[in-house]
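Presented below are the structures under discussion, each in the form of structure tokens.
All of the numbers you see were taken from the coordinates with simple rules; none came from a lab. Note that this is a predicted model, so its numbers are computed, not measured. Cβ atoms are built from the backbone, for glycine too; each structure is taken alone.
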Structure I
Amino acid sequence: MKRDAAAAGWNGTYRVCARVLVAGACGCCLWARSGAAAASENGGFSSFPAGAQSVASGFLPPPGATEFYGYLLYYSANSFRDGAGHPTSPGLKVDVFAQAPRVVHTWNLSLGGVNISSGAVAESDYIKVKTGTQQDDDTALDLYGVEPFDLTASIGNWHFLSGTLFYIPGAPYNRNALANGTTHYAALAQQFDVTWLPTPRIEISINPDVEFNMRNKATGYRSGDQFGFTWGAGYRPFASDLRWQFGLNGFYDYQFTDDRIHGAVAPDDGFRLKKSAIGPQAVFWFSPAAALIVKEQTEMDVRNGPKGELYWVEFAFPL
């Protein structure tokens, strides 16, 4: 079990989220939500951010330490895909800018080698939607996220994390607007993270999660529950300078229950969202507890959602 980051060296790096739509760190929701169609709701990702947790996802601060995580995302989409993957809504253009600060503290309490952490996050978004002759934009505090108990443990070069997250809606929702910067529904997510560091120069991280969504009271729409799988693989090519890390990252997002409108199954076989993405990522480690991540993800095989590119800038440092 890692108890001191300095003693653990580069293999003891904290978790740095490379999450919405998205957002995570564990609690961010960064994604495109356009009123051009109504899928999950409006074809969005889950509140737990697909694609965010691709670097050192099995780590959190050591006992007694507090870490700040910042997530910045730009998402751009030029098409909406139906259930067969065909483009619809000609002239659609969606741009989303999202940011989410997150703080996590690990308590001075260990149970059988398992550490306990708690954290919180808040996300705000700017979204601009254009479809045909219509255009709209909105800026809003999207949600608050609370993670009361994150459990972490290490066995050799394997590092594990499991935690529950609660998402609370922020700003009001305008059911008549083309663009809404908030999802306006609560959600519960459970994440399971693993980071494998076979050598000081190689890292492989995965972040599976499942999310259960509540109903949007403003519309009567209940987005289906979703499974997400974010992954990242990195290599430090310079033996004389292990601060640099380069690799690939991506995600798979699959909705396994139907969307429902006032209790009835949504059209198009429940309007279930599916998408995957892949792209490069680069990490610079200022220290074992501070890092900057830059990465891109190109979406593919999209069903019932917007298809576009995600550009992330993420950072972490101790408080």
Structure II
Amino acid sequence: MNDSVISVKDFTKSYGDFVAVDGVSFVVHRGEIFGLLGPNGAGKTTTLESLEGIRTPDGGTLRVAGVDPTRESHKLGGKIGVQLQTSGLPDSITVDEAMKFFCAYHGVDPNFNLLDRLGLAEKRGAQYHQLSTGQKRRLALALALAHNPSVIFLDEPTAGLDVASRVDLHNIMREQQESGTTIILATHDMAEAEEMSDRVAILLDGSIKTIGSPMDITATGAGLTKVSVRTESSSLSDPDITLPAVSQQGSKDEYSVFFSTDIGPTVSAIINHIEAQRDSLIDLRVERPSLEDRFLEITTNGGSQ
């Protein structure tokens, strides 16, 4: 994946005195799934909308599939597909009519196979307002893919989807990737980003704080290992308990949770404590740092690495 399909260099955007994006730079390669992550207000939406030609940058350069999205918006539409959280479709338009309309706009034949592929075969005559939230999301994806764009922007694509639909959507994303399509995935679902993305960028306060593969990002930072323990008598629930190599601790549901810098001494001390308190171990789970853990670490600490 050496071909740069999206290039962002020194991109800035302000709204009055508020700096939404401050000197952001990154590239996305052909056939890559690139996750764009960040809390609300981080600059994620402004970056996406500028790449889609909806907003005009105050500074820097942006290129999408060889096109300047600001100056060449007339060329951009045929190269990108956009799945928004809200489609803006009229309530009375049918699924079939929406497909015909979007395909006519792009000058291609209606792609009804996509509707079947996304589980909308029985809803082709239904009006938009009659669709469930999940069906509306699937229709939005079908319309984004209908003209075979080289770049797809997905904004929270699995929000409101059931498990089966989520799996189907992920399979379609992988099929698109295998055909060479480049995908920008904006999501608050860290598990989805970690599973699907080749690389991710984490934005905070208008700047990129880290960028790389999920594996690379989770390997950096504090590198804490999460140990969750549930016992019969909850003997580990005392917040003042001291265990070796533990830098953070707390509780979730019926589990005592410890974050360890050295898992061996920590687990050994946990077992010894349970035995000393004549308690019984019900469950013990050891988890490597996840992308969500790393995301929270970065955003909680103000982006410090």
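Of the structures labelled I, II, one was used to calculate helix-only ellipticity at 222 nm (-39500 (n - 2.57) for each DSSP H run of 4 or more, over all residues; to 500), giving -500. Name it. Working shown, then result.
Working: I: -500; II: -9000.
Computed on structure I.
Tell me which of I, II gives 0.20 when you compute FRET efficiency 1/(1 + (r/R0)^6) of positions 190 and 278 (r between Cβ atoms, R0 = 30 Å, to 0.05). Mind dumping the intermediate values first?
Details: I: 0.75; II: 0.20.
Among I, II, the structure yielding 0.20 for FRET efficiency 1/(1 + (r/R0)^6) of positions 190 and 278 (r between Cβ atoms, R0 = 30 Å, to 0.05) is II.
Which structure, out of I, II, was percent of Cα pairs over 35 Å apart derived from, given a value of 18?
Source structure: I.
Could you figure out which one of I, II the value 16.9 for mean count of other Cβ atoms within 10 Å over residues 150-157 was computed from?
Values: I: 16.9; II: 22.0.
Of the options listed, only I reproduces it.
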